[in-house]
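Take a look at the structures listed below.
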Structure 1
Amino acid sequence: MKKNLLFVHQHYPGQFKHLAPVLAKKHNVHSISLHDMQSEGVIHHQYRITKPTGEDTHDLAKEFEAKVLRGVACADKAYELKSAGFTPDLIIGHPGWGELLYLKEVWPDCKMLSYLEFHYELDDSDIDFDPEEQKGMDVTFLRRKLIGRNASFLMQYELSDYFITPTQFQKNTFPKRISNKINVIHEGIDTNKFKPNENIKIVIDNFNLHEEKKIILFVNRNLEPYRGYHIFMRSLPEIFKNHPDALVIIIGGEGVSYGKAPPKGQTWRQIFLDEVKDSINLSRVLFPGYVKHENLTALMQIASVQVYLTYPFVLSWSLLESLACEQLVVASDTAPVKEVISNNENGFLVNFFDHQEISTKVNEILANPKKFQHIRKNARKKIIENFDLEKICLPRSLELIDKILKDTE
């Protein structure tokens, strides 16, 4: 029997881009988000915020107020759906921006499955991982800000009936009373799309990449310390010293996704480039900014090696996609990465802070890339066996949702 499902995500479809269209083939599926984004078979509804945050709001309350405003606007849209006769059997949502706060007030008997991404800890976590980033930071304010951020999350967790998160590392960040209820199921990697391709031809900044033999790739949404940009840049002088013909491609924007902002009027990209610019060949360091996803996939397929560094934080999709493409990855030995990469088996783990160790490993790979073919094969094998979209992750997600829907009958 067809059920009514409602997806809620500020940037829909987000992590539900594969799941929602598949469910729409079997059920009556709607979605709500701040943006007008469509996905196949899903009836989308856009909510609008009509009131800004207050100018006099306490700095520690601004983020919470913003989430309340989103939650109210989302609930108002939900009431419109309710008035039109729509009542969901299950809400599947992301609590990160506050949209789930008041949905149980609209539909008190509806079950809710929350996608949990990360719970902020005040000690031994991402915020105190890098002493360099903490310099000049108001740590007390940051800690209090994260307590407030968690408060909005915890309110939404209390309203949720079921939980899902992509990795064991992420599950482990949550309090026991929550983590005990969390299902670990990744969104999945399309290994039919992300796969090796030796016939790639791509041009970036007038460089014919298929003619280059030593391409080093670094990928992040934004170039910032949280994702190790500063450490990576410090590894480049030693790499160029040993391999002056190396071509470095650094993908990412100049904003800040996580962590503290750079000094006013500056960017982390330029700050750490300036630190090493006199010791590297700038003509062979490319900053294409953001690239289309198909071009990013091509870069993963054609690069000689990719460096991936991260604080103990949410793992990037791009790492798993690169491994699926049989990319050789040199990555930080931080907890989220170690869940995916085993050193010298399907990739290489290095100390996040040791730029010398990074350059040594990259130099070794560039000097003899054929030596590591088995690592490439194992990289893809790991993704297929644990993160494959069609064979592993999507079936597990559908099985969980089927079980929940049966429980609602």
Structure 2
Amino acid sequence: MLSGADTPAEPRRRAARGWTVAGAAVAVAAAVTAGVLAAGGGRGATHPATATAPDGLRHTAVDVSTSTCGRGWGAAQRPRAGTQAFDLHNSAANATEVYLKDPATGRLYAEIEGLAPGATRSMVVDLGSGRYAFECQQEDTDAVTGPTVTVPGKVPQGPSSLPVTVHDLIPPTLDYQRWIKARMAELSTDTAALTSDIDHGDLAAARRDWLTGHLVYERMGAAYDTFGDADGVINGTTAIGQNPSADPDFTGFHRIEYGLWHGASAASLRGQAATLDKAVKALTSQWATQQMDPANMGLRAHEIIENAEQFELTARTDYGSGTNLATASANIDGTREILAELRPLLAARDSGLAQLDASLDRAQTYLASLDHDGRWTPVAGLTRAQREQVDADFGDLLERLAPVAAIFDVRRTV
């Protein structure tokens, strides 16, 4: 959200795997709203085998240990369509993951992760007419599929998604790595131009070439984690309240930005420009030996926009240029590229893909209206109406990208 409120006084951290712990839960919850998969509810007491509970839903008690997977739901319970809850009980000695699927196609309708031994948790799902089965998975054991249950009638089936495996994600990840390699070549050219500008004392050209190079880097958001420590050298930030010029570890694009827009001399910036150019060239030469984790691709699409909201739309990373909105637009470019690589897999799994595309277009078109021949409106210069529009656009984007993270949460299929 656009605001002047302080964020935690920590240097910027990008693409950290730590987002997954909290963020995956957000993604799955949002997926429910968007109609991709139903996730499990909270823990609670069991209900009779089939009964109407105080929540108004029909509850069916089902055992989901591998030896009794799906026991408790069958013809005797008179299955029917509609929104209902399955109270899943794990009577096994190990934690279990449970999926409700179409046994013929493998499409998933609902899931519960990490159901502890002896625990019961409700899985709420909207069932249509068709054939269903529970699948129970424990570590170090083969997946077990329970009995097939037929829900009669002609009620349209609820939302579902085909599971994605790591094998599915390897080709788009390799394609994305090749795309990053091409962007690195651009970036290397841009940092060389920036270094030359500063070496020759042409600070006007340096400010222009700084933005060009910085936006190229900001489009590569899904690879930051793979860049490792180089990301901090190339695009690090300082803690809130710290004097940027007094931080000896502050290097890269933002350190040069601070100097270019705070009256620093060309001579004082030559060392920083050389450090940036050297780091970019080293990263470029090493990239061929790096491997991105395919399982993170869907998560990164959401995370790039989340980072843009946290760091760019708050001007947290404005060191004088006032170009945060240009960076936010470059971040959208980065998310678009990931989605382009994933689209063949996503098209059959996300019914909201057209709406996501429209949301990307809407957000980026509005940001473009704030670019006045290369002079971007700074965050602090936005009117209230403009701030509200940008906030709304990015909020909508995050909501529509959450199902992508959930869909590409890699699941076992055997």
Can you spot which of 1, 2 the value 9.2 was calculated from, given it is mean projected area of the Cα convex hull in nm², for residues 246-357 alone? 2
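For mean projected area of the Cα convex hull in nm², for residues 174-229 alone, the calculated result is 7.2, so let me know which of 1, 2 that is. Don't jump to the answer; show the numbers that get you there.
Working: 1: 7.2; 2: 4.0.
Clearly, the read-out refers to 1.
Given a value of -14500 for helix-only ellipticity at 222 nm (-39500 (n - 2.57) for each DSSP H run of 4 or more, over all residues; to 500), point me to the structure among 1, 2 it was derived from. Present the calculation step by step, with values, prior to reporting the outcome.
Details: 1: -11000; 2: -14500.
Of the options listed, only 2 reproduces it.
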Identity of the structure behind 9, 26, 24, 20, 16, 5, 0 (criterion: P(r) over Cα pairs in 10 Å bins from 0, in percent, for residues 70-221 alone, calculated), options 1, 2: 1
Give the label, chosen from 1, 2, of the structure having the highest value of relative contact order in percent (Cα under 8 Å, 6 or more apart). 2
1, 2: which one has mean count of other Cβ atoms within 10 Å over residues 190-197, as calculated, at 15.8? 1
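Computing mean projected area of the Cα convex hull in nm² gives 22.4 for which of 1, 2?
On the way: 1: 20.8; 2: 22.4.
The structure behind it is 2.
Readers should treat all values here as calculations from the given coordinates under stated rules, not as data from a laboratory. For clarity, every value in this text was computed on a predicted model and none was experimentally measured. Cβ atoms are built from the backbone, for glycine too; each structure is taken alone.
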